[in-house]
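The structures come next, written out as structure tokens.
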Structure 1
Amino acid sequence: MAVHLRIVALTVTTAEAEQTYRFDRPATVITGPIGTGKSSLLMLFKHALGGSAMLTPAVRDHVLSVQAEVVAGDERVVLRRTIEGDTADTVDLLDPHSLALERTLPLRASEGVTTLSDHLLDALGFPREQIAARREGAARPQNLTFNDLYAYAYLQAREIDRQVVGHLDSWFETKRRELFRLMFGLTDSALMELKRTRNQLLDTLKARTAEHDNVSSFLAASDPRSDDELRAELTQLRDSLERASSALASLRSELQEQTAADTAVRDELQNAIRAARQTEEEVSAAADLVEARHAVVAQVQLDLSRLARSVTAIDQLSPFEFVVCPRCMQSLADRVVEDGHCLVCLQPDPVEADIDPAAIEETRTALQQQLEEAQRIQQSDEAHLQTVQERSQQLSFAVTSLRRELDAQTRDAVAPRFDAIAEASSRVTSLKASIDAITQLRESWARVRTIDADIRS
């Protein structure tokens, strides 16, 4: 397909004036001496179309904006772009008739945003394609943009002197070829998709080949045995495992038959152990109870002793009149005390009923009865504790005797079989570990075969 792109007019705006240059005739020739602005005019075209133009200092100092009227395919487009400032990274799309602002298009691509390049390529009917390219040995698809296409419409004079359409720039070589093929219908989207797919497959092939080499090298270094040797050894190990498992089952069966004869002794031993444990718990509970009884008796005895000391103090001290403080030995003769109050502590004197001898005797009698009752219960609990301790000793002796009897019966028949069972179990475990190790190695070899099949595919 041929791409139709024509620049119709260019308007240059400065602070003092605005000048429009038209190019709507079949051909336009721009002539003039060096330094009159021929290249600057063409660079302003490129700037208006979103390209990175080499603007002279005179243009940057005096030109405010540039406006281009372009025919792209069947669409007439008017574009306006400032020379300096933040808005230089965007281009205004104007209505061709009223020159009213329709929308502002960014120059740099971002997710979900239509750029000026996208708009111009759509207007030209030119496909937005990604070409198959490689960078640093890996597939890196590149987008074809309007700026790449513009290289076929305009070259700087110095570039014309040395190359055509950037054919000396290695970085542009791939894009240059694909753009040429697209412009003249020598390729299409399906073929370009196949090229991108080929690049991806080359990357996958490279990665799988490296993986195949790495795994094969690791297996060769870690274990020199081949897959066939591992398969044969695995078969032998499984046969050995089957024989070892049969021998272990046989030993366990013999042990079960032998131990069945000792069931009665074992049951009796278990019952004796259970009864001994219960008796030990009873001994512990009885000891705690006796200790609590001791505490109760001691408390009642303490209460009786306190009562006796109180009565003695009242009897001994009531006849005396204190003339000095019994604590600090200061004189109490000049102390003013109300009638009916204690000269020492200044509290009201006790009423006769508070120190009734009959009440004191009644309290002493009650405490004495409590003491006798507590001592009687204590003696009963101590007797129970002694009985339980004796029964615990008897059961412990019975457990020891039954264990000796069971050991004597099983020493010659069971113990040797236990050793044989332990040895057979160890043999089975070792064989299983060896089988697991070989199985993992064979899985690695299977992975190598799968990778090799992927590479061939």
Structure 2
Amino acid sequence: MNNPEIEPGLQPAQTLRVQEVAVYRGPHLYSRTKMVRIQLDLGSLEQYPTNLLPGFVDALLKHVPGLREHGCSYGEPGGLVLRMEEGTWLGHVAEHVAIELQNMAGADVARGKTRSVTNMPGVYNVMFEYENEDVGLLAGRFAMELVNFLLPIELQGLAGADMIAPSPLALFAMPEALRVLRAMHSEIAFGPTTASIVREAEARSIPWRRLDNSSLVQLGYGKHIKRIRASCSSLTSEIAAEIASDKELTNRLLIEAGLPAPLGTVVSSVEEAVEAARTIGLPVVIKPVDGNHGRGVNIGLSSQSEVEWGFEQARAHSSQVLVEQQFVGGDHRILVIGGRLVAAAKRVPAQVVGDGRGTIAQLIDRKNEDPRRGNGHESALTRISIDECLIHYIARSGYTLASVPEWGNPVMLLPTANLSTGGTAIDCTEDIHPDNALIACRAALFLALT
């Protein structure tokens, strides 16, 4: 029997293989309870139920003693132990371990089920309840790793664990795994106000789900949705404004509502940004998660060096950075009031037009002489500032501030079209396509912005 706190050394071909991972945040095919589903291929371990693994049950109970209280199909404490002694499959064991690891971390979960997949011998859907999605997923990964490491060395091998959740541990060890889960649960646990509202919702059979790690909670579904954050509710516009200021959360909610939105990943290091860009596909957009006025936003980043540069630009404005799929098209702002579109404007990024004599720097100075331009939002238009982003952006087109564009040649100065970075707006209310108008109205209604 292998000690899970000692590196097992060279591993044979994987016998346990994670094939799919899904998170159910509301009622679903298998249960009304929110659950994680891990589709697990046992491989050759289909031939090894627990009664054919000498010492496995005792070693598992030593590391997770709370499993002795699991009733399983017997409905009373000791039921799971009896099942394992009689012989049950490892997917079923992993289900119970994932549940118990969450309880050891401080959660209160109990429901789970494991079912074989039709016409796929040795493949099982391992499902278990969770309180917090991130804690549940990591507990699922640790459950798989613990089961694997307790197997005889010749049967060990786990593939696809990263599909469940990334692990902060370089090497799995049960004490460290519990420390990580407990710290995670403690950090994101509900405060007393939110917790009391959630408990009351459960008492009234009102479905709820957590939307982020800052206690933003959704009550109900569809047209009955209400959202709370501590004692603040969506009966005011405060929560809607907070959601709209979080670009990643807004995108996620819009996608869940079936509305078009770019895929994106929140990163906190340049290495993560490069990996996210590769996964999403170049070119990408990089922006601060909670920025505004176009600060730190860059588009069309199509190489590793540009992604690295874009990350540093965004991180100067936020500790979290969003790497996002790029949609090609114009930049528009749409105003929805009372569920109806009332105005639309096309935004044009800051630009100058060559006269064959002046440098780009001189052309910018002339543009800023327009009396309508001022600093910040004190005037109808904003002065164009020469900064690192501008210099870098024009360099991508082969220009410097000393370049002299040919007569009539427009030079785009910045990647974003915000008025606060020198852009201009053109009214297009009468030109907007009805489909785009409908999407805008639905987005505003779903986020409760109107």
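Read the figures in this text as sums done on the coordinates, not as results from a lab. What you see is a predicted model; the values in this text were computed from it and never measured. Cβ atoms are built from the backbone, for glycine too; each structure is taken alone.
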P(r) over Cα pairs in 20 Å bins from 0, in percent computed as 13, 19, 12, 12, 14, 20, 11, 0: which structure among 1, 2? 1
Note: mean count of other Cβ atoms within 10 Å over residues 66-73 at 16.0, derived from one of structures 1, 2, originates from structure 2
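Quick one: helix-only ellipticity at 222 nm (-39500 (n - 2.57) for each DSSP H run of 4 or more, over all residues; to 500) came out at -10000 when computed from one of 1, 2, so which one is it?
2
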